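Derivation of every value follows stated rules applied to the coordinates shown; laboratory data play no part. Not measured: the values here are computed from a predicted model.
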Structure P
Amino acid sequence: MTTCKISEIIAKPYYELHRAVREHKYTHYDLSGGRGSLKSSTVSIEVILIIIRNPLCHALVMRKVAATLRTSVFAQYQWAISMLGLEGKFIAHTSPMELIYKPTGQKILFFGADDAGKLKSIKLPFGYIGVTHFEEKDQFSGRPEIRTILQSTMRGGNKFWNFESYNPPVSASNWANMDSLEERPDRYTHRSCYLDVPAEWLGDQFFTEAEMLKAQNPRAYEHEYLGVPTGTGGSVFENVVVREISDEERNEYDRVYRGIDWGWFPDPFAYNEMYFDANRRRLIITDELHCNKKSNRETADMLIERGISSADLITADSAEPKSIGDYRSFGISCRAVEKGPDTVEYSMKWLQSLSEIIIDKKRCPETAKEFLQYEYERTKDGEIISGYPDKNNHHIDAVRYALSPVWRKKGR
């Protein structure tokens, strides 16, 4: 089918993704990484291979602005065709912008989201759009825009592949970074950087430039080359790590802390479970309960179903003594957190000083969202206002309450 070995043009970190695409294990593929991570190169190769293997499929490649297509993704796909040794098998047109696979007439179409209205007028000679690729995903306005496009394209067939590639924006709270944390069974998430790629594929000069930036501006290096959202200076917590925590890891925790921030609507009821590694100064948040319009009886039953017993102490917001009393009457050991004039500021600074705040991305999606999106307020001129905003911080408060025995002992 091609004149080269796949291992010669796809880097080892992408082997698992390549197998998943070939076996159609997932519908959606989210690829992020810094410069030189080869994410866009890999996607262009995979899309062409899908076209060749699936004679009824056409592909749609999109960027936010149509004017950027020709010198970016269009050129990228022509490169991929060349790398696969298929130059004689494709015809390239620039008006309209498309690549045509000569043996079957299948098309790879290129559109900008600013021309999204034209998508409705696409006329295919046969088959359906089975493959989509959103390049520079973060430049789109958000998940609703991409979802609207997919609702128009994912029809008429029984097999679909959707690729979304991007360099993570500097702010961890950017919609693209947050979107990639959302768990769904039909999506494969892949993150990489240039250090995962064979050095000879990038050349010595690439590494020279990377090392120079690393020495001159480590923060910019981490963002641009490693693909790490390093923040804009407005994030309250710059020590957050979001990853999956295995059951085996959870079972090793010798002491678990639990906290509650009471809520009804629109403020949610927020519960969290966590472990504090004092030696490494790491906080590991392993579970959450997030809900609206639930009575104390209902939330208590939810926690009991999770295994909470009278032996498990929960520290809760003292502003609702009746709720604490209700929990005690239900057989749950619940106590009020001790508050003071400076406890918020002190506990927040303590959380900020930790080496890491690790949050389980599957079990605690709302907690991860709060910690990552929690930012200082700014003046109209963009200057940061000191103090901690009292909004969108319900799980943050639950964590502070749960750990009050720790941070009080450490510095008071």
Structure Q
Amino acid sequence: MTVKREELGRRLRTAREACRMKQEDVAKHLGVSRSTVAQMELGKRAVTSLELDKLAYLFGRDIREFLAEEFREDDAVVALFRRHPEVADEEEVLQALRDCVALGREITNLERLLDIDRDATALASYILPTPRSKWDAIQQGQRIAEEERRRLGLGAAPLPDASEILESQGVRTAQVTLPEDVSGLTLVEPEIGVLVVANREHHVLRRRFSYAHEYCHVLLDREQRGTISRTGDRDDLLEVRANSFAANLLMPEEGVRQFIYGLAKGRPSRMQADVFDEEGVTRAEGRAAPGSQAIQLYDVVLLAHHFGVSCLSALFRLRNIRLITQSELDLLRQQDEQGTARHLGGVLGLPEPDHAAARNEFRRRFLGLGLEALRRGEITVAKLHELARMVDVSRGQIERVLEETGLDEHEEPADVLLPEA
């Protein structure tokens, strides 16, 4: 189908307004005047394929949407702007959002080209009322985390790789450089499926928490189609619920208690039990040695390593399940902030996470799909270079890989031409 200029212009205007952008913003992105953009939207000026490609990226759309028989006016990006209208004025967030949408579409396309079946039918969905208070939100997050652990057969054991859990449920994951105050985002789009993105620049343990946090949005907030998790929104009830879910998913209460009990810590200083023999009751009492039950920072360091969380996360979990008091939390937190926890980790021989390897995990997977698609003749070398640029890999690096693997000698697939706009 060939879309008429007037209809293409209407679609471009609709997409721009949905993103709360002005014609001046679009003109700056294209390097043209505002009147030129106005002429495009009125259908009085042709749109080149290069301009349409730039506009699709700017609006977080697939270029084929503007040329299809029907144009869907509502999508995940529009949903994000509805829930987070403030991002329209934050160019850094907008740019990150565009990169996420573009990456999501490329991952989806590569998997389809390689016949990788992303089965989202395994993904659970829980229907809960909107929390009425922070306490309600916390309770909902805890309950759903416990239910999801049961569903996945995790018991009280530490959670495996958080992104692998998401992937096993049919969710695509990615790591993208996001603004510092954005820990992650979730997009739900028919062409992409469910995409969860974590901030590539954050510490590996914080990203692990972010994946668990976004998993809650996937399970409970999919109908919103898009969420952005920001530090400044931590008091939002849906964010409170997601944080509670993440803490309970990563550190189940039963597992935490078992670990601490295994250190001969955490039990009451005075214990009492009644033994009944059908005739009467015998009472027994026991008392722990003074101070023996007090949890120390090295206990917390071991606990944090066991569950793959930060020392601070472990401290707050211990406080929330009443294994330490507020005064103990304050003291242990102060020691952690002084760097004692990190020093203890080294003394105890606990390995430091490989931040560089973890940060580049998505890049390896993404480019691995690209190389395989090239080998099968599904994409061109030029397309592979385009994919590499999206994850900050240089042209020289890709050319060396192609030369060393012999992929530079394969036959290029025929270019697919889009209809003229």
Structure R
Amino acid sequence: MTEKAGHYSADFEKALQVGRPPNVVKLFPNSKALLVSGKVIDRAMRAKGKAMTIAANGRNYLVIRGVLAAAQRTNAAILIEIAKSEGGATPYCAINYWNIARQVDQVCNELGVTIPVAIHADHYGIKKEEDVGPAKVEIPTLFEAGMTSIAIDASHLPDDKNLLANLQLAPYVPKWAGLETEVGEIKGKEGLSTIDEALFLIQGLNAHDIFPDWIALNNGSTHGIEASDLGIQVKLTGEIHEALAKYKVSGAQHGTSGNNSDRLREIVSKTNTTKANVATALQMISWGLEVNDYGNAATDEDGNFIKVTGEGVTEELWAEMTADAQSKGLKGGNYKKLNLPFENKILGLSGDIRERMAKRVEDFVYNMLVNVFNAQDTAPLAIDAILTAGSYDLGPKTDRQEDPLEWTESKIIERAGTINQ
């Protein structure tokens, strides 16, 4: 078992010696933070069975602190992530692809965190074919900066272009790293993902010895603040996961902030999902906004967010933030664009204010991990996976089952035309 913060078990010490990938060892040679491949986190959830963990978008520093504190309390293996839109080359957050690992490592060491944590590059978006070339240069820099997992998201492209982009970029992702792929643009115009689309992507990758740990679907999820109660389609998700079962790819659930706890429990119990992205909820909670049980921010009759007095940022800073939002025409989910201009002002708040911001996140995440996601006590399972492998590299969950001669570029283009949309 992982022990109390600051007390290192023998198994933890062994995992620290062999479980940290080479980029992490190089960057943090004297660290006591167990930063691991995303593969390790997925394996822990699969070992427990019907469990998924938080992939927390660290939009601000205090979100990161709160999530790590919650994971330590629950003895849960987790991921801390940032998306390209949040922390890429044109970010709206101060936390970015190149500093997130350093911030997580620092907090883990300061707080004596002893649970395994993966650092995930969420939604590395390929919106057009021309994005592939620059990505070949940029993706290696993310791993040089301490990333241990990545989501290649070319889901905006047609199915054949999506698969071909993944094939082109796979050589730039270390073999030991966690890998997520995606089909069906989230909240896109093309409708929900289908079994045929998902099989096409996973089979095409498998034929080329690429074995993603996760697949993300357009299964009715949304990003940001939920606009309706339709939410995640659990039955569809389960059917797609069942069709993919022999390829041993787990599900990555996006857009959890807009779905109630009962629906999220269904995702855990009725699908093969092991990773649940939570972004908007954590940001709103840290700021001190009123939220429901699953983190969807409440609004008053005029559509304005409701700030809880004495929680989150100070009332004075919140007034400044809302005034700034109004001056820029920001509403609803677009309040996310306040992260970058206000990060340093938040860090300049007194220690007790910063502490209550992090604690609010901690308590929310604690409840999600224990009472919704079934992720409690998965840290020892992650450590066991490392010790069993004797390495930071757990290898793939499956082997090649598809014939590469049936998945050449020309045949991929031909096959894509027959997919049942």
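A value of -12500 was computed for helix-only ellipticity at 222 nm (-39500 (n - 2.57) for each DSSP H run of 4 or more, over all residues; to 500); which of P, Q, R is the source structure?
On the way: P: -9000; Q: -16000; R: -12500.
For helix-only ellipticity at 222 nm (-39500 (n - 2.57) for each DSSP H run of 4 or more, over all residues; to 500), the value -12500 is produced by structure R.
Looking at volume of the Cα convex hull per residue in Å³, point out which structure of P, Q, R has the largest value. If you can, show how the numbers build up before the last one.
Details: P: 186; Q: 195; R: 129.
If we compare volume of the Cα convex hull per residue in Å³ over P, Q, R, the biggest value is for Q.
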